[in-house]
Structure 1
């Protein structure tokens, strides 16, 4: 996966994650929608940067086609990613929403549980759709050459 596709993957992931998260937080908290939106946009920006760096390092250590990753590797991937992001985002969430670190941790853990499940489904789907697109393009090139 090249740099352009990594950025595309991160942006697509975050746009969907932010939308779902803002809706969820607005249902389960009494925070103003504009504060939640601003906070989640900042968190998403941090997450995109973390996503790019984390996956660059993870892919360096976990070689091979992503489509062939085992369930165990996928679970390790998402747990490590979300744990790292949690450490980065709790203080930011506390500051932006004017809540204690404990309240921010509770909120962020809720978001993290949701996003962990979402990330697993998103990345599994993305990898399979990507593999299908690559396979389709290769087949169409072979067909055109004959």
Structure 2
């Protein structure tokens, strides 16, 4: 049974999952990884969701204030052994619910073209491609997406 917990970046299970995420991204992104890594620090994230299956931490995600009434979805990850089970979708939906409860109106995010399964997840979840924002402007490997949540 899947259980979702709202927490912060101080959560040790979240930190462990993020280490696995960073290893996966380093392999996928190769030389570009250090560029992306600078934007993915987890210090002081106040809105983190960790997914547990049978008490085991199997997935995570977070959001932070982006601008105005928007949050940015960050650090989405599911252990490879637990993929294709709806865990990422459940984490994403919980993050969206939490952001909506706090009065936010939309979510934005950035993912890489080398992560086609992530792009499919976000598109299936109602996200639409937008022009690359902020530090991702002009970055060929980046795909930025947005979804209204209210």
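We did not get these values from a lab; they are worked out from the coordinates using the rules stated. Fair warning: this is a prediction, and the values are worked out from it, not measured in the lab. Cβ atoms are built from the backbone, for glycine too; each structure is taken alone.
Listed values, structure above:
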{"read-out": "Which entry (1, 2) yields the derived value 8.3 for mean projected area of the Cα convex hull in nm²", "value": "2"}
{"read-out": "Structure from which 20 was derived, relative contact order in percent (Cα under 8 Å, 6 or more apart), options 1, 2", "value": "2"}
{"read-out": "Structure from which 17.1 was derived, mean count of other Cβ atoms within 10 Å over residues 85-92, options 1, 2", "value": "1"}
{"read-out": "Comparison of 1, 2 - label where mean count of other Cβ atoms within 10 Å over residues 45-52 is highest", "value": "2"}
{"read-out": "Read-out helix-only ellipticity at 222 nm (-39500 (n - 2.57) for each DSSP H run of 4 or more, over all residues; to 500), computed value -31500, structure in 1, 2", "value": "1"}
